[in-house]
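Just below sit the structures, each encoded as structure tokens.
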Structure I
Amino acid sequence: MHIPDGFLDAKTWVGMTVISGASLALALKGLKREKLVNRIPIIGMTAAFIFAAQMLNFPVAGGTSGHFMGGILASVLLGPWTGMIAMALVLIVQCLIFQDGGLTALGANIFNMGLVGSAGGYYLYGFFRLLIWGDRTRPVAYALASWSSVMLAAALTAIELSISGTIKLSVGLPAMLSVHAIIGIGEAAITTVALMTLWRIRPEIMTMEKY
């Protein structure tokens, strides 16, 4: 889902950079009001896990491959805005060191996978928890929110590419959604296993589960 350089026109990547930059600034401002000393280890561990998991690609169809996104994992463990910052750090390192995603497209990638994937995923999970309440059905909410967050990020990527004139929405949107519907299953499985394991052994570190 990482958009490379050259796939977005100037108006789109500049606009996405402004939106993502403003969102990160607000998130960082909010962090100053939090007691972060005790949270630094879990923030670092979450970012490291997502970074490592994103480096592992799995085959999807037609020679394509997908990878873990991590938005729901980050938001449940860290909260929406801290989760977004963790996701942004992962994407910045991937872009600058591993050339995974273009520099000009970094704002769009942070928007799609960080802001929407993590901050948006926070509210997706909250919605599914309202519908599916109870500890026994918790994995269902994790899985549905994870799958939905991947599909939403994929749809936004297709829209951005369409606005840039790279590919028609009528072509790009079905292609992105069909592939990422499969990728989302892997996302749901990894996220659910990871969060349920943490819920059983360290529920106190899961920020969203306190609400």
Structure II
Amino acid sequence: MPPGGNDVSIASLIISLVSLAVAGISLFVTWRKNLKDRQYANDKELLEHLKQSLKLAYESLVMENGHPVNDRLRWLTAARHIARYRKLSDALGTPLFKNICEEQEEYWRNRMYVLLSKIESSGFYEAINTEQMIHEIIEPRSAAIVHSFSVWKEGRVDPLDDMSFEDIVSKHQLFSPSHRHFEDFIKAKYPKLAEKVKGDN
């Protein structure tokens, strides 16, 4: 073996190992990026489906006059949309889309709450099927699912909890002439809050 030949072999081996490691890291990074891109695309598509499910649930129950319909089949349909929404929303993995989904859910929850508040008596859950002229009762489980959707989700953090009244008023200068009616309202109904705002300024 020529002098230094052993050193050349070791250097070649080290270079080969480093190249292999770099190729492996590059492959892993590419794989991770492709995985994230695929999840992003899937979640984006899923989000659109989830938004549609909530819209369809609401539209299944609302009549043209803005009141809820007491049709057994339409309540079953709304409950199925809500049940599918709940199951599929767990599959969202992208934080951005999770937040958007929660916003949409809150929007439709409020609309459902307002709709259901128009039910005037327990007699609403019984009706006559006008096509077949038979007495119908709304299926209890579907009614429970629909009503449960209109309730604030247990464990969900209220974004308003992170904001103090005084900070909001001070930051946005809400006790200024352009918001005088708001200021007068607070001073009249919540004088202690008004004093706290003045004390902070």
Structure III
Amino acid sequence: MKKVYIAAMALMVTGLSISCSHKVTRIDPQEQVDLSGRWNNTDSRLVADDMIQQILKERWLGDHQEAHGGQRPVVICGFVTNKSHEHIEAETFVNDVEQSFIRSGRVRLVQGGKMREELRAEKADQQTNASASSMKKFGLEQGADYILQGSINSIVDSEKRRKVVYYQINLELTNIQSNEVVWLGDKKIAKYIKN
């Protein structure tokens, strides 16, 4: 009797584990999949590409090149603050913005934030641990001409099993020397979700 009980329990546990298994299918990261209606990688990529196209079409770029003998401006990406109702990893969005800038070839991009701190720590370490011929010196970094900053905001309108989520991404580009805001832009996304 005890063996029958153990066998029955084993079958039950096996059945439960089989019914709880998941099927995973690999998809192209560029494919648009929207399961929950929340902010996702497609939103991040499309907004970054669109906003960089907006930035690069504006007058500030030509003005800078005219004033600096045709040189490309140097941009640093500052903070993009998540003020939305959900958890959005703003760093992922900033990375998408940086990739769009680099792909354009129209501006030069320098490191900011934690990455810059890590680079400076490496230079400091080289001062005592690297040969004199390979050591990188302090004080030779490329200074940024402009800083890009912004925020991700959202508004949720819901009734019963229906919901509309509005996202608004605001970015601004500021001349670091003069503090002059040279470009302001926004991108809006609306998602209708029905449960």
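Points to keep in mind about this one:
- At a computed 5.9 (mean projected area of the Cα convex hull in nm², for residues 72-151 alone), which of I, II, III: II
- Here the criterion is distance in nm of label points 7 Å out along Cα→Cβ at positions 24 and 160, and among I, II, III the highest value is seen for II.
- Parent structure of the calculated result -0.54, -0.77, given that log10 I(q)/I(0) by the Debye sum over Cα atoms at q = 0.09, 0.12 Å⁻¹ is the read-out and I, II, III the choices: III
- Distance in nm of label points 7 Å out along Cα→Cβ at positions 88 and 184 - structure with the largest value, from I, II, III: II
Here, each number is a calculation from the coordinates, and none is a lab measurement. What you see is a predicted model; the values in this text were computed from it and never measured. Cβ atoms are built from the backbone, for glycine too; each structure is taken alone.
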